[in-house]
1. Compare distance in nm of label points 7 Å out along Cα→Cβ at positions 61 and 93 across structures I, II and report the one with the greatest value.
2. Quick check: 2.9 is what I get for distance in nm of label points 7 Å out along Cα→Cβ at positions 69 and 101, calculated from one of I, II. Which structure matches?
3. Ranked on distance in nm of label points 7 Å out along Cα→Cβ at positions 29 and 53, which label among I, II comes first with the largest value?
4. Tell me which structure, out of I, II, gives -13000 once helix-only ellipticity at 222 nm (-39500 (n - 2.57) for each DSSP H run of 4 or more, over all residues; to 500) is calculated.
5. Hey, Rg and Dmax of the Cα atoms in Å, for residues 21-84 alone derived from one of I, II reads 12.5, 37; which structure?
6. Once distance in nm of label points 7 Å out along Cα→Cβ at positions 125 and 141 is calculated for every structure in I, II, which label goes with the largest value?
Structure I
Amino acid sequence: MKRALYPGTFDPITNGHLDIIDRSARIFDEVIVTVAVNSSKQTLFTDEERVDLIEQSIREVLPDSSNIRVEKVEGLLVDFARKVGAVTVLRGLRTLGDFEYEMQMALMNRRLYGELSTFFVAADERYIHLNSSIVRELARYGATLPDLVPDCVARALREKMGRD
């Protein structure tokens, strides 16, 4: 079975993330969206809320999602990859800057776990500008978020920001 990991903080998940998940799920037997648990990073949504929003978003946006699952991951991604038998890490690329950072991570992951390869997935042109930080900032000021996040995420952001 070809199992791939799609790691991230996903605070919150965006339509760009979902596009990467959807396209990857058509290639790999299983895609595990791994939600990073990092106690040194302050997130808007809790670990559990992020997992729940990803699961809701997948159900809402991706009708054929039987080979996609979501898991919280603490510690090194390579340790989780070994544990679940994954040999691929998926990383979305929007810009050259993304590539430079992601290449460093890919090389280190491969050094730590030689069986692990990284697949870079080019972002769809509709989502080149999109990231979770921008979505949080727009939500903070009450902007509508059409085509940026699924409806369930937009509702959760409005609630978090006290706008509902």
Structure II
Amino acid sequence: MSTEITLDPKLDFAIERFVDAPVRLVWEALTKPEHLKEWYMPKAWGRVTRAEMDVRPGGILRIDIVVGDGREVPNLGCVLEAVPMKRLVWTSMLFPGYRPAVFDDIPITAVMTMESEGTGTRYVFTALHRNEADLAENKSSGFYQGTEIAVDQLVAHVLAMKK
């Protein structure tokens, strides 16, 4: 099912990092609930209270968070594609089992790719949006900034896993 994603700057954003660790550690940090809890939510903004992932097409992606004011925010989505140690794609537009989703937030499809580069990994997180208004809202709401922080926390977590 894997297809190349063409980034449309009017609809999407991508965040790229080099991680000085092997791909297998990046994959583990992206797919194991105990690791998701450590890096997914910007620490200054809140915390992950529940993480669940079934890494197969149609599988569940659930990452529930509590934000700074104590409000609980459930996040439920569906894994679309899982190519171990290469690519993980999920969307908030579907619930597990490809069931149509009902959502309050702006939906995205997230594409995470990783590729060996020397002794490390080139990691790219791409967020695909329905339209320009959704992208603008996600940028102004802090979602983009929070995603950058989370990706930096992912890198730091993977480096700690390496030790």
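Since every read-out is calculated from the coordinates, none of them should be taken as a lab result. A quick note: this is a predicted structure, and the numbers were derived from the prediction, not measured. Cβ atoms are built from the backbone, for glycine too; each structure is taken alone.
1. The structure with the largest value is I.
2. On the way: I: 2.9; II: 2.3.
Computed on structure I.
3. Numbers: I: 3.3; II: 1.1.
With respect to distance in nm of label points 7 Å out along Cα→Cβ at positions 29 and 53, the highest-scoring structure among I, II is I.
4. Numbers: I: -13000; II: -8500.
It was calculated from structure I.
5. On the way: I: 12.6, 35; II: 12.5, 37.
Label of the originating structure: II.
6. Numbers: I: 2.7; II: 1.5.
Structure I gives the largest value of distance in nm of label points 7 Å out along Cα→Cβ at positions 125 and 141 among I, II.
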